[in-house]
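See the structures that follow.
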Structure I
Amino acid sequence: MKSHVALLGRILEDSGIRCRTSTTRDHKTIARRVENEGGSFLTLTLPTFAKDLERALELGYVDSTLFVGYSKRGCLPVFLQGFTSLIFDRNSGVLLDDPHVDAIQCVRQVCYLFHKLELPCSDERVQRAFDDYIKCEQSIPDYYMPSNSLLLDDYRRVSNTLFGTLFSQIDRDIYEGETVPKHGPGATADKVSGNAKYSVKLWTEMLEEVFPAMEFLYSSPRHFFNSVEDGTGPVWLDPGSEMPTRVITVPKTLKAPRIIAIEPAHMQYVQQGIMEMFVKGIEDPDSFLNHFIGFSDQETNRSMACHGSEFLDLATLDLSEASDRVSIQHVESLLRNHSWLLQGVFACRSSKAEVPGHGIRTLSKYASMGSALTFPLEAMVFLTIIFVAIESQLNTRLTESSIKEFIGKVRVYGDDIIVPVEFVDSVIDYLEIFGLRVNRHKSFWTGRFRESCGGEFYDGHDVTYVKARRVLPENRLQHQEIISAVSLRNQLYFAGFWKTVSFLDDWIGKLITFPTVAETSPGLGRHTLLDYQVDKECEKLQRPLVKAYVPFGLSPKSHLDDSDALLKYFLKRGLEPFAERNHLERAGRPDAVNIKLRWVCSY
């Protein structure tokens, strides 16, 4: 932890210079508490200080429930008081009329620097996360209204107003056999990877009713019938023998890991195809839906959050356990008028999950994070509920025309939601009526602080912090840590933390050759607002070259031939050839990422 305390000390020093305040005692406090409490002070305790700051900005004052565990002078904690006194009145704790925006950003940068450090959680925290997953699953049946509820009728009507045209088109495409499946690059529950996914011949009876194996698993009907004749045809799984999804944890914070589910290869294969149809339909420039839902562009959410922080007209809401609280009923009611689409999204749904410590459980949720359909379906469910709430408050039925009046005012990206401030109470009430849970500690609409899709803003100013994802490298063999440290250095450079950048330049420079390169260079180097380094010129291309380390990863060996290789070709998107010439010999995510010293273009 000494290297992390030293790094945080430089962050403090830069912050003190920027805000013209002394940080000597703050640095001593951090060093003492790390010595007494260990690294958890940096990764768990410090972030709560920043969260309390955000809550105080929302309230407009510091109340007695905030900054617990820190000694206070007046109404403010002694720790980082040089910064917080530029934001709040020291005696009353009331937010100043013109709080120092740099002080807000610096406090958040100091406290959140190690918040997302990718270190394994304790076994107790991991098991607690699995237990919470089961508790959430068990509570789902208790949430929803009876099927004859007028509110549920409103939900169905509004969803049809929003998505009726899109769903009808996809419904027709599925009926006509236009769905093109796709294998993703990630892991699968049956532990099939790379090109081996194209050789998987598992299929279920439910899938067969909508997506015939002859068309989805084989490059031609002849190959299908040949496989049936020689006994290598599809293995049919009846409803009782379907493979469960595999629930695992991935790093999020040291407080709690993120829970995701790994789907079987054949399920993910169909999910990806339907997801692509949803995304294309919603992101179609001619569709009004692309103004309300985002899948690939987070910048719109960030811009709206920035606008809301300045003009106080837009609120940012965050949902807890968002994916795990979207139930079968939510999705059935959303798609009930489009039988082929409804049948399709449930045919590729895993109905059971294998949860460590709890065995195999039947699921009430539609799907956990990990299914390719979770992200688009949850966004459509959330948007529908939002407009049901708005409709209720307006006391008038919304039409497509009146919904378009909310362009630039309502948007959903995953569990990040933006709505007009005047509808916040109604939206929150309806989200919770429908069984969802709003995280009020990460939702903002009263003060001038807003956050959405990784962007944080105060009064129109960007106060987003830079995250350290990995520990600082100790030797050149720690490739991932070196790559992360270079990224951290360059982000801090453009954030204006010059002494910290100098510290990281020295640290990284002792491990690898670390030249100055442009942001577009493939080499690991120092980014700068000044010119880039040139060691020599390429004789053939007349380009400036520099010697730098370059990240690379070699895909695992994964041979594919015969009809399965032909299937891969038929499933390829676009007219361009495969990016990798040896894609039939190697495929899948690299087992490891390495770095290699070579000549690269400086820009």
Structure II
Amino acid sequence: MKFMYSILRPFLFLFSILIINNTACTQNSNYLKEKYTKHEYRIEMRDGVTLFTSVLIPKDDSQKYPILMTRTPYTVDAYGEDNYPMRRFHEWKHLAEDKFIFVLQDVRGRFMSEGEFVNMRPYITDKKNSTDIDETTDTYDTIEWLIKNIPNNNGNVGIFGISYPGFYSAMGAIDAHPALKAVSPQAPIADWFVGDDVHHNGAMALAPLFRFWPAVGAPRPELTTQWPAGFEFPTPDGYQFFLNMGPLPNANKKYFNGQIAFWNEIMKHGTYDEFWQSRSSPPHFKNIKPAVMTVGGWFDAENCFGALQTYHAIEKNNPDAYNILVEGPWFHGGWVRSDGSYLGNIQFGSKTGEYYKENIELPFFKYFLKNEGELDLPEAYTFVTGSNEWRKHDFWPPQNTETKRLYFLENGLVDFEEPTVSIAYDEYISDPNKPVPFTAQIVTGMPREYMVEDQRFVSSRTDVLVYESQILDEDITIVGPITAELYVSTSGTDSDWIVKLIDVYPDDAPDNIPNPCEVRMGGFQMLLRGDIMRGKFRNSMEKPEPMVPNQVTKIEFTLNDVYHTFLKGHKIMVQVQSSWFPLFDRNPQKFVDIYNATEADFQKATQRIYRSGEFTSNLKVNLIE
């Protein structure tokens, strides 16, 4: 019986989810139809292009309501005035019950909107005529039309959205329409070369986006309500699929056939050139007038970087703006797409998503759009993982911290005490034909749980260096960004360097309750943060440089912020490796244009991590009580 249950369990779980979702969708549809009236419009922009826009207006016309808008390249979901956006209601329920006018818009060039779609359309700093358009002007023109034409609106507008819609929300805050009072970029894209979905420090995200580009990177020949077909993998084993695909040029030769326009653009821009720089939004966050609340997740695999950089850029360039940050223990959109009580095998002790919706998001929009309630939100509303508690701060990162360094030591130790030995190093052989996997799951894409996944599946590999602390005799809380300062050498002329910070549970840690997958938490190695640096970009993303074979070289880069308590009895672990596949593409370990690499370019390399004298590899972290 137990064996039979283990076989059927995934199907039973899926069946239960389908029942729950179908029931919820029916309830959501009935609620929206009962409480809201839907209209569809084509709103003309200043250059004559019209954008398809859905509007849901409360049927209760006893008062005027603010407008809450989302602009998206991912479809407004439901077309036809009798067809209601059921999927979105789950995310909006707390807002819909409080009554707002909801607006959904297909951005320029997507689905039912006219015009040309441009991925992360660059902001035009010097608009020379009235037909110069970007996302700021399309947002402005839409708001201008809405407040003049939508009945029963109170003249106040908010804009919010997750991921790509978060990018559009943030761009709408620049040169904003006077009616735009509140903006909430949630997991917004900020820079597609330095730290968000497409690249991290110049290394390309491979598996996460291979299915995505055929759907979003291909031309749209005509207006449509249908998604284009995504890429269909011939196997569920993404690791083997991408390994068999070989170098990146084979993606076109074997699968895309030159038909995916944005993939072709990526292949032509392998450095941080004008193409990528023009698509970086943080430099343009100036003249911000609306109140801004940026939301992100500590375990957002797509846009953790974007949320933090958007907040910091607005804070730096607009010191007098109302600008706050919310960070919780969430995957991409998990603050409204789940109850936020767990991710994978890690539990957070409460329904953090529900808490966010009722105590943070709803009060923010009610205050700035309805002039209701009292706003008691701090500069940074953040959740501490490990100790599982919300904390409020007047600055982010907090100011009352102590900066310390975690040094790599002999015998696989890591400690805050600086080493005293002379020249010493640890080494491994990195083979691009046997890269280190990023997840133990058999998947073609990127499971959201990988951000907290147990790292024991790679900790025994000979091409992964492991440094572990002694058992902690007190709690240690790390907050803010982490700086990896590595002193390395390679026998090649290029290499990737991946650093992972890990919380090691005690051997006698109790198992989760419930525990349907029978996961043992004793000795669990919880990934907290990991990132990659492509060696040739160590000094400049614009002008790559080869590494000198076998020469000690400093590799320094910043990992995204964390807020985590390593509890007494736990241990701190750091892992270092040179591949993370197929989360990121393989480095040939030879200084070449990787987007035009051949099989002959890939080679094994001897990698050394130095840990003594003037070459003391370490992680710089901030400690807080």
Structure III
Amino acid sequence: MRPSLQDPLEGCVLSSPTKWTGQLRLEQCPSEQRFQLLCGIPGVVSHEVKRSPEDTGWFVPQSLADMGQFPATIGEYPPDPQDVTPSGLHLHRYEARAVTCCRQVTAQREGMMIAGDPGLGKSIIALHALHLDGYLQRPGLIIGPNIAKGVWCDEDSDAFQHYGLRVTALEGVKNIDTELLKTQTTVFCHYELLHAWQAWIVGILRPAWMLIDESHFLTNQKAQRSRAAQQVTLLASIERRYALTGTPLPNTRMDLWCQLSIVQPRQWGPNSFAYGIRYCGGHREEVDEGGQGGHWLFDGESNDIELKARLAGTFLRFTTEEVQNELPPMERHVIEADCRDAQLLDEYSLAQRDISGYLKQRRELPTELATLKIGNATVELKKEDHKAGAVRLVCLSTLIGILSKMKQEPALRAIDDIMQVHDRLVVFTWRVSTAEWLHAKLSALLKSGGRIGGKCPAICGPVHGEMPMSERKELARVFAGLKQSIFVATMGSAGTSINSLSAASACLLVDLHWNTVALQQAEKRVYRDGTKAAKIDIYYLVLRQTVDDMFLEKIKEKATRAASIASQDTGGLSLVRDLIPDSGGASGNIDQLCSRLMAMD
């Protein structure tokens, strides 16, 4: 136990095993004051079982009893000596350390979160731990977003290539083929289907282990997928649960509760309220003169040391910076873009003025309003666009659309410069139209006999969200197999789950994003475990004195929040340092816009 942390269980007597996995029975408490303290800690609950007095009473979560018993950082774990997969792949030293942490999970401890940066081999880590302890020979359940299906089910998946584990995807919500669960021992169910399949998973498959991929998709406690995952994870047959995420806290500390309630279903309370009060600075909003307010807010941070002590051994966060010596060096570069199109500059200025003035006057749109005039653009409004939060999204999306057009010509010049020193380049945009424009211009240049960076690279793409995943992956394989090539895609279509892009040695991000996760995920398509390049260069195209400045501030805010959970979580902060010079700053008009748009997520 750390000296600065008061042990809430000091003087208490606990007993186990109990009827409830993950909980110990409180047999004795030294004082009423200590008991009242315990009652305010998430996961401390009472059970009343009339037919079984020994199962009646107060129970304490295992994670509370374990405080101070497990290392908090990856460097404190010794590497597991069994560091070679059945296929002959040698794990990195940090991966072997993470495997050691994962193997400490028991049925009583229930599970843990593997929260490594994107591209650091989280799936290999989880699979290797399960393999070494014999779980891969038993029924297993993998859940995740639909985009992750190929990561687990394709022939080139880590599961099949390195462990010979064939994962079958569950499909459909009607006319469900339950015979599949009788013949297949390991299945993948994407989040949106889980509610339809959960009864059959519980009744027929009865998995011994469970992987939750991209667990940050489950932060919304009210979402159907989150509720279904919370119900399935209570299945008594499950002995081990691993949640995999590169983004444990998309916004606030409260985002962690739902993920923890899935990997340790009996240890963090039946709802998030106690967690919010204890660890998120929960407080009631003051009521204003108009009678508005009084809502509970959970956007702060409190009892940090206790939370970190409970998370040690349960929440393993490791960043690229921590394992840098086991990956090739990576350097970020900022390319200062200059827009030479006077018409686009005027269009952006008009739109910025309209948005800033509009948001100062209105919180919601009149329901009868069908369109919104922003600069030279007329935006068609849907019914859901009239709400205050949606207004920000409409306004910001319009502004980014103009900014993306302003960056097209500078991006073309940047690609030519980058290809002078690199042979394979991945280009990410946010807008489909910009990806299409760049792909068309690059292709036309080569067709007319021109060169890009003095070379004639193949142009692969443009990849976008409407393209089937199989086609996206095939284009990525083609790109990886060529000596000189450029892959053009939107961040949303190829920012996750396409691993062949690691053949590149450079990446250009044309458009910024308000979420550090989207930017880091895009980076990690190139800079990840398995890359063969001796050095990776990441280029950011930035237009100063525009909404790009707002995005940089948002990145800084979110990275700081993530760092409050894991003191060495520096990935996002490093990104900020690389992109924001000390002299950088937005204009006053942008500052007014930022104050109304920063809360948008």
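What follows draws every value from the coordinates through simple rules; no lab data is involved. Model, not experiment: these values are computed from the prediction. Cβ atoms are built from the backbone, for glycine too; each structure is taken alone.
Given a value of 24.4 for mean count of other Cβ atoms within 10 Å over residues 125-132, point me to the structure among I, II, III it was derived from. Show your work: numbers first, answer last.
Working: I: 15.8; II: 9.5; III: 24.4.
Only one of I, II, III returns 24.4 for mean count of other Cβ atoms within 10 Å over residues 125-132, namely III.
By the measure distance in nm of label points 7 Å out along Cα→Cβ at positions 429 and 525, tell me the structure among I, II, III with the highest figure. Provide the component values of the computation, followed by the final result.
Values: I: 6.0; II: 2.1; III: 1.3.
The maximum falls on structure I.
Thinking only about distance in nm of label points 7 Å out along Cα→Cβ at positions 333 and 445, which of I, II, III has the largest value? Provide the component values of the computation, followed by the final result.
On the way: I: 2.0; II: 1.0; III: 1.5.
Largest one: structure I.
Say we calculate mean count of other Cβ atoms within 10 Å over residues 237-244 for every structure; which of I, II, III gives the highest result?
Details: I: 13.5; II: 17.1; III: 22.8.
For this comparison of mean count of other Cβ atoms within 10 Å over residues 237-244, the top structure is III.
One of I, II, III was used to compute helix-only ellipticity at 222 nm (-39500 (n - 2.57) for each DSSP H run of 4 or more, over all residues; to 500), and the answer was -12500. Which one was it? Please list the in-between numbers first.
Numbers: I: -12500; II: -6000; III: -10500.
It was calculated from structure I.
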